[in-house]
Structure P
Amino acid sequence: MIDDTFADDAHHTAHHAAAGSGADDDAEAVRRDSDGVESSRANRGWWDRNADEYQVEHGGFLGDARFTWCPEGLDEADAHLLGDPAQLSGRRVLEIGAGAAQCSRWLAARGALPVALDLSFRQLQHSLRIDEQLGLPPVPLVQADASVLPFADGSFDLACSAYGAVPFAADTAQLMREVHRVVRPGGRWVFSVTHPIRWAFPDEPGPEGLTAVSSYFDRTPYVEQDEDGNAVYVEHHRTLGDRVRELTAAGFRLVDLVEPEWPEGLTSEWGGWSPLRGRHIPGTAIFVCVRDDA
């Protein structure tokens, strides 16, 4: 990945910032436009190349069947953002940007009927590996772009995403419309992303990561590209206001915006994540939404 001294290196998700060195060590970091086709192709390739390293490095924190929303360690078992865990049994749940489907496995253990969707084939292979190792029935898997969901209208009771898909999509307004389409009326859509304010700060765990160096209002995508200018990784920034407008335009009602605080007992640092930064600026935003229309 890129040199951490790059001033605009504030824009990695928790996944990317934590993934360590991978196949794209020589990539150049720039701010430039990137459309949906380029973004999807670049991110699918990046995660296919880096999935093995990511699962080795962070599989212990994620667990095999744990539903954690964020690097701060907020678990669904405690937060109940999807609703009462006792009422998950029999509910159809779509996990978007599922990676190795750790969250889906937690849901299945509570009687839910999850489907794990991810852009990366290699990430989904890790889901099959974990199920085989645990002796569990495999979580149903779908490889697809979250902006074009291959499901019928109203197929799911709930949809969720823990740091998956949303930051990597060029047209997140379209993604929100697609999720609204496949979730039944009354169903929830809950997703976590790196808190938008972090785009204004360097991706550094120390004091240098507490001084804003970029405009929070600059929506220009963060792109890592090869020597020929081909994107190998892309992230897209939206402000909090942008997210709310996208959700309401799609037909969702925002019922909560959770900004988890850094827990006292968590002392780990990786990428730009650290106790120091966590005590001063939020790292995660979790949007809890409901489709209200009949």
Structure Q
Amino acid sequence: MTAPTAPLPTRRRRTGSRVRTPLVYAAASAGLLLMAAPFLWMALSAFKTKRDLTASPPVWIPTTWTLDNFHALLRQLDMARYFLNSLLVAGLVTVCNLLFCSMLGYALAKLEFTGRSKVFGIVLAALMVPANLLILPLYVLMNGLGLVDTYAGLVLPFAANAFGVFLMRQFMQSVPDEVIEAARIDGAGEWYIFWRIVLPLVKPALATLTIFTFLGSWNNFIWPLIATDDPGKYTLPVALATFANDPNRTVGGGGNGMLMAGSLLVVLPVLVVFAALQRHFTQGIATAGLK
């Protein structure tokens, strides 16, 4: 007596699954290469010689690896100062957002006060306002306060944002009310509860907010461009863009190589921050999907 065979539809489903899986991986790999191609070109071009940069057809892998582009860039630009400016501004903006957004998120999620729903409605409304529409009012405000061309003028307009408040509020709603009530019964104050109990429970949200805020502030170009006149206060994106339009810089392949080297230096800190917080960031995105 022969063993029964699997039904034909089941076999077809298994065969179709085996065929689709490699296709999905191939499509995903192709999409990844397509998105990463500009970054790879920039990174490789930073180490190319002038001959490779002007070669036709283009050369992807440098025939001769060199650091001359970085040396020339450091000679012509005060990269250390611009790097410190960007690090100072992005660091302060990130710290302020972590503090203020988490505090307001905690208040909207766990505290009862008059007008709480209206405040949250204002936060939601602010999310719908395009950021570019706020540039002119922010400049008028900073100019009226005498903060144009100052570090405070670069930090204060972005010390808190509606997205950060919304993100922290949504995560803090998942903190059990029983834990907070038990701490209050034991005599803990709101600051102690916020700092010692709630914040440790929302580390994924803090990591997510850190990455988004640092990335946005580090790459911010329009506001530092219009809010600073002193070249000594330029951030890296503004300094690099100004250098790219400087007629006195080295022209031709050497100049393009320096721009690629500068762009790579701008990107590296963001990659370091993401790599350091990747685990918490991934956990935060996964947890947000379950809410």
Structure R
Amino acid sequence: MPLTISTVNVNGIRAAVKHRSEANRGFLPWLDASTLDASGLDVVLLQEIRADEELAREALAPALADGWHLTMSPSSVKGHAGVGVLTRTAPSTVRVGFGSAEFDDLGRYLEVDIDTDLGPLTAASLYVPKGAALSDAEKDIAKHDEKVRFMDEFGAHLGRLVRRRRHVVVGGDWNIAPAEADIKNWKGNLKSPGFLPHERAWVGGLLAAGWHDVVRELFPDDAGPYSWWSWRGKAFDNDSGWRIDYQLTNTKLADRAAKAEVARAAAYDLRWSDHAPVTVRYE
């Protein structure tokens, strides 16, 4: 049986599950729908849950009643960040954070180990800080430096994780578009956080160290496929997006990547998040 994994920034789980209209019934119907494989999803990596576990379980109650298992790392800052993993089978091991005194309680990283038909799997959900371009403003300096500290600490963890002799996937909102093909308006964003030279170089270093950007490998010549669009203006209608949500895997799992899709909503008013799910089938 194939293994189908999706990652999505839900932009607040309580908002994502709301029925906005008969045509847009939110996150839960999407979760029920088959994507890429008739057997449906096996693992869903969630970011920006922005709720404590009690509220998240309440929002996801129909899915949990249907057999999904939720593992969470909420942020200690109320209403901020928060990552989670939905799995069809209960995890055998859960690890919160990556050994960081600064970031481990901020709801930015979570790993679970599960058994799959393809073999043992470590699946991790990631939410990288947005950061900022450097300026004279103290707020920008603080945000810029925070992201640099995160990348330094987390990069060391990834250097160890990529060597594990099991399938490994780290999926999430990386808040970095690695290349020009990953932003519709890349020329206008050369000084924007998420496309700064040191951020792109960091992702490049991960790929050089053995990680695989499996969606890019499956779509080597495509612009995008984009996964985030601003709510403002005509960004979504014009498909003026960013590819900042992706799945990095070790070589063992990358060799199994067979098909991928970004579930871009058919229209602006059918969105339940400003991000779209990024799904990969491994065989």
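Assorted remarks:
- Which of P, Q, R leads on Rg/Rh (Cα atoms, Kirkwood Rh), for residues 157-220 alone, largest value: P
- Entry that produces -9000 once helix-only ellipticity at 222 nm (-39500 (n - 2.57) for each DSSP H run of 4 or more, over all residues; to 500) is calculated, selected from P, Q, R: P
- Read-out semi-axes √(5λ) of the Cα gyration tensor in Å, computed value 40, 37, 16, structure in P, Q, R: Q
- In this comparison of P, Q, R, the computed figure 15.3, 53 for Rg and Dmax of the Cα atoms in Å, for residues 85-172 alone is attributed to R.
FYI, it's all coordinate maths here, none of it is from the lab. If you're wondering where the values come from, they're calculated on a predicted model, not measured in any experiment.
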